[in-house]
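Every read-out reported here was derived from the displayed coordinates using simple, explicitly stated rules and does not represent laboratory data. Just so it is clear, the model here is predicted, and its values are computed rather than measured. Cβ atoms are built from the backbone, for glycine too; each structure is taken alone.
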Structure 1
Amino acid sequence: MKKSRFFILILALLTLALCLAACGETETTVTPPEGTLEDSQSEESSEDLPPKEPPEKLTSWQIGENDIAQYTIIYAQSEFYNRARIAQFRPYFPVYNFNEETANRLADLIYNYIGVRLEVKEDKSTAETEKEILVGMTNRAQTQAMTFAEDSYQLVVQDGKLIVCGDVYGTTWHSLDALEKLIGEELSDFSTVFRMKEGYCYQGQHHMIRIGCIGDSITAGVGSTDSKYFAYPAQLARYLWKDALVFNYGNSGKTMRNDLADAYNKTEEYRACLNNAAHLDIITIMLGTNDSNRDRSWSAADDASFNQSCEALVKAMYDKNEDLRFVLCTCPTYFGADGFASMWVVSLVKKLVPTLQEKEYTVDLFDMRSVTSGMKDLYPDTLHPNNQGHMEMANAFAASLQTMIDAIQQKSVIEVQ
């Protein structure tokens, strides 16, 4: 019995040894209890860390096979270049070198993204080189050969040069909006290299607001030395160059009232505006200066004629384009004796605005009378403003129109790649 128990004990010890050896060869995993340091470190590394932010700068910007740091920005000379440098005209061209402004904006953009400040030079005063960024319709062959659809711009790499150009000054300016967007998309993909290879071509659109100015001799530019450059619609176009094109439909001596011999609706300018109404966004109307002078015995019937004529003018244009917006302007101040631009006519224009709005026309008021009330020295003949007077009118009017322009563009800007 003692031997039997001894052998059983030996067998049990051997079995235990074999089990222990087997357990030593098996991989075990120990899970720490919740709330331990290891658990908190794991959660912090996977869930609590903020997402990686995309870079804000480029490390490289290449045009063709070249680094952008080797380039010079060349902008097209303004059409107002020579005229604006005549001393007596300088005060009336506060804004005129549009492509230079775009070129400087591009230089700032490049500096912000790559940290390199490029030189900015005018095309006609700079000898051509191989590495150029051309802004606007320069005198270089690469831009001279380009064609554009209305309201369009292009970013093109040709012959190792980057071309930044649109069909008008404003679309050239807004091509840089697209360029900034393209760079932003590159950075959002965590790429810091922006490549514009030879043959690169990006095409886009920016709707330029088209403004037609209806009026009499003041709109036509009488009193200025050159209506093409100094009439308030021409100066308005310079103030609004980034977003609008302005067309002058003024005709000297004309009245709002259709029953008078000098009625505006009998003119070629009226017919031209009517024919173009479908392509306009805003029509400004500044008539009334001549009405009270043509009929000194103003009556209730004359009031009715004035109101009906204005509504007929608005309706005729609206029937061509239901998206049109109108701005009724009170006539500018007359600094002579009674006759032109009476306060009675001014009050009629002001009352017309809510009347037309009730008939669901989109109409705003601009009080040109108030703008010009302190400009006596700028009206040499007491009726017509000089160059500076036209400029002051345009400056005030532009500030008012810009809000309307911004609202229209929010609905109209279309970008196509």
Structure 2
Amino acid sequence: MEGVLEGVRVLEVATWTFVPAAGAVLADWGADVIKVEHPETGDPQRGLITAGMFGGGPRSVNFMMEQPNRGKRSIGVDLRSEEGLELLYRLSETADVFLTSFLPSARHTMKIDVEHIRARNPEIIYVRGSGMGQRGSERERGGYDAAAYFARGGHAMCLTPDEVDYPISPRAAYGDLPGGQTIAGGVAAALFRRERHGVASVVDISLLSCAMWALSPDIVSSKLFGIPKMPRGDRNQSPNPLVGAYKTKDGRFINLTMLESDRYWPDLCQRIGRPELVDDPRFDTSAHRREHAPECVAALDRAFAERPLAEWKTALAEATGVWAVYQEPIELHDDPQAVENGYLLNVDTDEGSSFTLVANPVQFDETPPELTRAPEHGEHTDSILLELGLDWNDIIRLKETGAVL
């Protein structure tokens, strides 16, 4: 199937995960994404596997490189050399989008800022992903997602239990990947604006802004109520016992999110084998369940503790209210909904084996994207330069000078 961004070219001068993840989504959607890497060092994300932080094992899949870089082409260009920079400018003339994660001073020094790229292609959409935003006294401060998103953006303190001595740590790329998806959405909107109105936008997204958007109910309510954050609350004092976690006989957990509790209470009581609770005067209305919350939670605790998870999956399969199992990441590989909807896709390696990547969450025409592996460092240097009109003598000379890989 033709991708929705078929014919769009994206020039990516970015490293790590946040901004490259946007390039991966755009590649999923059919864009030709050219990843520009330094000829010697490449994207430093490549080095994590050799540093022993990620990857390794019998298959040695550098998954932290693969997830945000699948589907791209890689060219190795030294942007510090005049010839290398000129090649970037020539590539920008063929591109619709310029995507970068470099800080303002670095962009200016490298001569890849808006004015430099627009001098060669006035119609290009220029996209800047940053840690702290493009304005303010900290615009030059870098920001990985653990710092700018998870810590500064308020997530850590909202998710850390009060009784814990130190804030909890984020998962890998916890803010980078949803941030990259946000960038891709901004790019799509900018492409539409240019097509419809003839205006080429400068698009800005930061990890801090993405964190605040994701946590906006807490941020807005904290100011309204004059408190640092919304309290976590005591599950035994829940205003709605049909919202929360319940432990099964085999130590697993089930989440109930039955917000309209009067609507779902009778059905739930039948399915957990407690029909007598339906008309119990302590629990027969939402007001009564709130008034007697500790007793209601205790009754549900006792019921869920009587059966293992497998039996609860059967008992609740046709429940009218919303519920879910608290799953480990490994379980998602066999989750029927994830599999049947194409949320996990196999990617083939050049050696004939395969591994699994997570698809971006957007599908068009009810069709999952087709994923290909991330490029090797500078894998497409020669073919991209040939597309630019260089001949083999030019390419060999550039390789000899170190301008390209």
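Quick notes on this one:
- Entry that produces -12500 once helix-only ellipticity at 222 nm (-39500 (n - 2.57) for each DSSP H run of 4 or more, over all residues; to 500) is calculated, selected from 1, 2: 1
- Computed 2.4 for distance in nm of label points 7 Å out along Cα→Cβ at positions 207 and 239 - originating structure among 1, 2: 1
- Which of 1, 2 leads on relative contact order in percent (Cα under 8 Å, 6 or more apart), largest value: 2
- For the structures shown (1, 2), distance in nm of label points 7 Å out along Cα→Cβ at positions 71 and 375 is largest in 1.
- Ranking 1, 2 by FRET efficiency 1/(1 + (r/R0)^6) of positions 111 and 279 (r between Cβ atoms, R0 = 35 Å, to 0.05), the structure that comes out highest: 1
- A value of 1.6 for distance in nm of label points 7 Å out along Cα→Cβ at positions 335 and 391, calculated from one of 1, 2, originates in structure 1.
- Identity of the structure behind 1.37 (criterion: Rg/Rh (Cα atoms, Kirkwood Rh), calculated), options 1, 2: 1
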